[in-house]
1. A value of 1.16 was computed for Cα Rg over 2.2 N^0.38 Å; which of P, Q is the source structure?
2. Using mean count of other Cβ atoms within 10 Å over residues 52-59, single out the structure from P, Q with the greatest value.
3. As an exercise: helix-only ellipticity at 222 nm (-39500 (n - 2.57) for each DSSP H run of 4 or more, over all residues; to 500), calculated from one structure in P, Q, equals -1000. Which structure is it?
Structure P
Amino acid sequence: MTMTTYNALVCECGHRGRLGCRENDAPFSGLWEAYTLDGFEGHALTITSYKDLPEDPLAAVKPRCPSCGQTGKVTFAPKA
């Protein structure tokens, strides 16, 4: 079974988007996670091993803001 979660992202210029994570949550099966960006440009990331888990998935997908063109300026949006 697959579980999907989204985390809101915001660029310093105010542009908003989100980081999606699809992960296998079936018991007794192998690990896999897939990260994608919505509203930002960047890399998709698929993980199939615990040794490949990134400390910071946001940094691993390298989001680039389509409004201002900056990289490294995108952060998780504060919770409302």
Structure Q
Amino acid sequence: MIHELTEEEKIAIKALKKVALIWPKTLWLFSASGDIHVMRCGENGEHVMTGTPGMRDSGVDPSYVVDSIHGIDNDGGDF
């Protein structure tokens, strides 16, 4: 590992991994505007989108947000 973790960091990561073990398939997480949004899946377990798939008007349907988590630094971009 390139970076040594503090005990506080190790505890936070362990807690997040515990959440992953109980996370229901009916919910997913979406990162936007610096917040983590808890989203309800569609009837078939899909991420519900608005607009035309693959087009500029397509995006995550905000009506499926069930809660938002503030205070955890996050980014929705890829590596």
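Values in this text are rule-based calculations from the coordinates and carry no lab data. The structure presented is a predicted model; accordingly, all values stated were derived computationally and were not measured. Cβ atoms are built from the backbone, for glycine too; each structure is taken alone.
1. Working: P: 1.16; Q: 1.32.
Structure P accounts for this read-out.
2. Details: P: 11.6; Q: 8.8.
Once mean count of other Cβ atoms within 10 Å over residues 52-59 is worked out for each structure, P has the highest.
3. P
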